[in-house]
Structure 1
Amino acid sequence: MAKRPPITNRVRELREAHDNMSQSALAKAIGVTRQTVIAIEQGRYSPSLESAFRISRVFGVGLEDVFGWEETSSE
């Protein structure tokens, strides 16, 4: 079984709260593909630091309001 990354995000929640912004609109705003936004929302892909900052700026919130770090018991 694949281990899930410890990084969590609220991208979908923020996108929906931002006038139901589409995945395509967010992708265009941050310069990635819609498939990348889908993968980020599902926790299958962690964005680059630059993309993470762009996402937080689109929603007008700080990085820690979008992304979180779940420490595992082995750390």
Structure 2
Amino acid sequence: MEAIRQILSVKNRSVTVILPDDFIADEVEVIILPVQNDHYKIPQWQIDQVRERTENYLKNPKNVTDIDDFLKEIEKDL
């Protein structure tokens, strides 16, 4: 399942959603929620860490840890 999340401006009590060219669906489900910026803030350290990991992955996509190996490492440390 593909999901698209957008923050849109409401104008005259309506919103317009522009879908990407590669989004293919005959029907979609739309859920409208007011933005509550006070409750949803990602800490800067977390943003930095995700950007660093993404950069490292893009430089060498074959140098990743298999999820099963990762879970075994965590279990060893418990």
| Suppose you compute mean count of other Cβ atoms within 10 Å over residues 14-21 for every structure in 1, 2: which one lands on 8.4? | 2
| note | Matching -13000 (helix-only ellipticity at 222 nm (-39500 (n - 2.57) for each DSSP H run of 4 or more, over all residues; to 500), computed) against labels 1, 2 points to structure 1
| query | Which structure, out of 1, 2, was P(r) over Cα pairs in 5 Å bins from 0, in percent calculated from, if the result is 3, 16, 29, 27, 13, 7, 4, 1? | reply | 1
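Laboratory data are not the source of any read-out in this text; all were calculated from the coordinates shown. Please read all numbers here as calculations on a predicted model, not as lab measurements. Cβ atoms are built from the backbone, for glycine too; each structure is taken alone.
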